[in-house]
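Given below, in the form of structure tokens, are the structures.
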Structure 1
Amino acid sequence: MTVERSSAPRATGRIQPRLPEIRRSRLENGARIASTISSATPETLIELVLPGGGVHESLEHVGLASLVAKTMQEGTTRLSTVELIDALDFLGADLRVTGGDEGLVLSLRVLDKHLPRALELLFDVLLEPRFDPSDFERVRKLRLATLAARGDDASTVAAHVWSRLMYGEASILGWPALGTEDSVARLTVDDLWRFHRAALDPTRTRIALVGRWDADDIARLLAPLDRRWPSAVDTPHAEPELAIRSAPPGLYCVDRPHAPQTDLHLGHMSLSARAAQWLALSGLNYPLGGQFTSRINLHLREKRGFTYGARSAFEAATWPAPFAVHTTVHAQHTAAAIRETRDELRGFLDGPTEQELEFTRDALEQSLARQFESPAARLSYLRTVERFGWPDDYPLVRLARLAELGQAGLRDLARAHIAPERLVVLAVGRREELAGLEPEFGAPRMLDIDGAPL
């Protein structure tokens with residue numbers, strides 16, 4: 001393992017917080033490692049992210065990444081499902097595999113004294129999954145049952161349809177991570193093997209580790225992974241080309257007759273989290289809909305009693321992603337909630353008040369005092385920095401940027417990146433509750449539970 005650099009956070013702004021120091025190195029095979037010391041508990045957290053997420057699927061194989069991840073946990077070439085579970089339980093280790101949009105993620109949490117043995121199991125799961133046909137068939141049947149019941153939960157329907165509206169049906173991002181009944185039914189064990197092998201590209205693999213280990217310890221612990229990793233990947237996953245085509249502004253509805261609530265999404269496409277303005281935008285959102293006392297939540301919940309909670313966010317992704325407001329309201333308040341949310345966005349185009357800006361800076365500063373105390377928080381910090389390529393002291397950079405922009409600069413930022421007049425509005429609930437919105441938003445366009453026009 002070669003050490004590239006060690007980066008210490010810079011002090012910026014009004015405070016001198018103790019941000020975790022990130023140490024960076026590489027395995028001989030090219031995998032990147034970011035680590036930080038944590039002595040809060042006698043445990044180690046490690047996470048591997050491989051280039052095998054949903055964005056690497058084809059439209060014919062939607063759901064493959066998540067199915068690969070699920071089946072990887074069903075055993076290795078040496079251990080059956082039960083034997084793998086027993087081995088992990090004996091060590092008190094938590095090992096999980098997930099197939100997210102961006103990557104295939106393996107995460108391990110274990111007491112330090114059991115780390116070497118737990119890493120052996122992690123490396124087995126990563127490099128030698130069993131992919132037994134009977135296990136695969138059982139996992140697939142469970143997935144198909146889940147998909148068959150997908151219309152039962154309004155929030156799940158809303159999330160899937162919102163992705164379709166934001167990214168379009170021609171983009172893999174417009175399809176549910178679990179796949180569709182048709183796509184999952186077509187998948188085979190051979191598809192799992194091909195997708196898994198293509199993900200084993202060490203030069204595009206990230207490793208994050210939090211624990212009490214120094215650089216020499218980490219090199220020793222990960223040396224077996226370096227030795228066991230395949231020397232070459234025949235056909236690694238190509239970098240995805242995402243054809244994003246958002247739906248035009250207007251009102252969209254998935255009708256749920258007799259539903260007591262309406263799940264609402266209002267927003268439009270925005271920037272990638274790698275864009276220069278994104279950190280400032282995340283700070284700008286804080287008084288709008290980023291915390292309990294934000295304008296949107298106070299208005300819809302405290303003043304109007306429409307909902308138990310409402311929030312807005314600029315979604316963090318490595319590709320262009322939406323700005324959106326999300327809330328679930330009592331059905332009879334659907335039309336009013338849509339109008340008043342749009343009005344809150346219009347009002348915010350004047351920017352946050354000086355009082356809101358000061359509160360935001362104070363809140364973000366004070367959160368730094370204890371934000372990185374736990375190992376899990378430090379792992380999240382590593383993950384975020386490495387995923388988006390942000391500076392190691394990005395919390396301070398954000399604070400400094402908010403101070404530089406001031407109220408006038410944030411007003412200009414809001415006007416450039418929040419567009420109340422071109423909102424895409426999705427309502428999953430009773431269609432009749434949208435009556436009266438046509439003059440402002442147009443007639444509702446009716447969709448099925450997968451986001452296809454009716």
Structure 2
Amino acid sequence: MVPRKYIGIFAMLVSCFALWGLLNNMTDNLVPAFQKIFRTSQSTAGFVQVSFYGAYSVIAIFASLLIQRAGYRVGVLVGLGVYVIGALLYVPACIAQSFWTYIVGIFVVAGGCAVLETTCNPYVLALGDESTAVRRLNFAQMFNPLGSLAGILLAQQLILANLNPATADERAVMPAAELDAIVHHELFWVCVPYVGLCAIAAAIWIFFFRSGRTDVDAVLGEKTDYKAIFSILAHSPRWYLGVVAQVFYVGVQIAAWTWMNVYCQKELGVTAKDGATYYLIAISTFIACRWIATFAMKYVNPASIMAAFAFAAIASCAGVMYLPTKVLFTVHGLPFSANIICLIAMSGFMSLMFPTIYGIALGGMDQRAHKLGAAGLIMAIVGGALLTPWMAAIIGDANSLWTKLVPMFSGEWDTNLKLTQASLRASFVVPAICFAVVGAYAVAFRRGKNS
């Protein structure tokens with residue numbers, strides 16, 4: 001899949017895929033952490049995701065213009081540099097105990113990730129023959145969930161494990177000095193993994209700084225015909241409908257993973273730290289299914305596999321919403337029920353969607369439009385900022401119309417988690433809708449260049 005002369009560059013690009021996967025999943029765990037530390041509502045804590053994934057919609061287009069003009073290598077260097085600046089902003093945020101300073105730091109970190117994703121995905125597609133481009137991107141993306149796995153472990157062992165067990169009500173009546181000490185300790189451990197990763201980012205930066213430009217990079221100073229590029233994109237339904245599908249896919253991934261921990265806490269009565277273990281299992285399932293799907297793509301049309309996975313994911317959503325929480329077995333003290341198994345299975349079925357949508361959308365497109373087309377597909381990550389609040393709004397409203405979908409479950413308000421069982425279960429209608437959009441895209445473009 002990768003010519004020998006590009007192996008070193010490809011390996012370092014793979015490390016970038018792992019890096020932003022790690023950051024994405026650590027950020028998911030900041031939502032329940034910040035809700036507890038700063039005693040905020042579900043909606044306010046959700047600004048973590050709005051800031052992180054909203055940055056993609058702002059930064060990706062500028063990243064595209066940068067790599068169009070300066071090349072892929074410069075895009076990687078800028079992305080890593082912006083990440084380091086954002087991570088260092090966590091230090092003053094910790095000292096000031098400021099939620100909104102953290103939000104700014106998260107936005108800058110995400111800006112660095114947006115530049116990296118806009119750069120690295122088309123870079124990987126360009127490192128070899130077009131006939132193996134989708135497989136090559138899926139192979140590179142297999143290391144993204146490995147980073148995600150590391151992110152969950154770091155969040156679990158460094159961030160969630162250092163949260164004080166005191167509830168919101170107990171914190172409200174604590175002496176100011178005692179509460180200040182607790183919050184400072186918790187925020188210090190939020191900073192540790194983000195600032196520590198600066199060393200890894202610096203090592204990758206040095207590699208690309210010393211590597212020099214390759215023959216697949218942009219020609220510096222070459223005039224870009226944007227009118228022609230926009231015309232190519234406007235006449236490529238595979239691309240613009242791929243952007244729509246990507247918005248819904250990223251939305252479902254971020255929304256479902258953000259509230260997975262909360263779902264496990266409510267349904268099984270486990271702690272936030274134990275809830276992260278279920279998340280870890282879900283990511284492991286995600287990794288296994290992506291490897292299996294990537295191997296299967298050698299024999300089966302990628303779009304056909306994605307369609308099958310999308311419809312299986314919809315069935316999993318139904319299980320999460322309607323199956324009872326009856327413990328079937330336990331593993332090392334962790335209980336498992338049918339609805340929790342469906343929640344974990346959902347992650348497996350979404351595993352191949354991002355790179356497959358990406359590869360289908362840019363497949364067969366004029367190379368001149370690849371960089372700007374890539375920006376549109378990365379900007380689609382804004383779906384995480386759009387759909388996570390929608391799911392949060394359903395969860396936090398005990399009397400919404402959506403709860404009528406699950407009238408058989410309890411509507412009693414949980415003052416600690418700030419939700420009801422019915423509202424939490426009803427919120428998984430959002431992932432079901434998203435998977436339906438992805439499934440429709442896969443069916444529509446499962447044959448070659450059919451539009």
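Computed from the coordinates by the stated procedures, all read-outs in this text should not be read as laboratory data. Predicted model only: the values in this text are computed from it and were never measured. Cβ atoms are built from the backbone, for glycine too; each structure is taken alone.
Upon calculation of mean count of other Cβ atoms within 10 Å over residues 185-192 from the atomic coordinates, which of the structures 1, 2 produces 15.5? Matching structure: 1.
Can you tell which of 1, 2 yields 19.4 when mean count of other Cβ atoms within 10 Å over residues 121-128 is derived from it?
Attributed to the structure labelled 1.
Computed over structures 1, 2, FRET efficiency 1/(1 + (r/R0)^6) of positions 137 and 369 (r between Cβ atoms, R0 = 41 Å, to 0.05) reaches its largest value in 2. Consider the structures 1, 2: one of them gives 1.6 for distance in nm of label points 7 Å out along Cα→Cβ at positions 145 and 281 as calculated from the coordinates. Say which. Label of the originating structure: 2. Given -12000 as the derived value for helix-only ellipticity at 222 nm (-39500 (n - 2.57) for each DSSP H run of 4 or more, over all residues; to 500), which of the supplied structures 1, 2 does it correspond to? This figure was derived from 1.
Set 1, 2, criterion mean count of other Cβ atoms within 10 Å over residues 73-80: the highest-scoring structure is 2.
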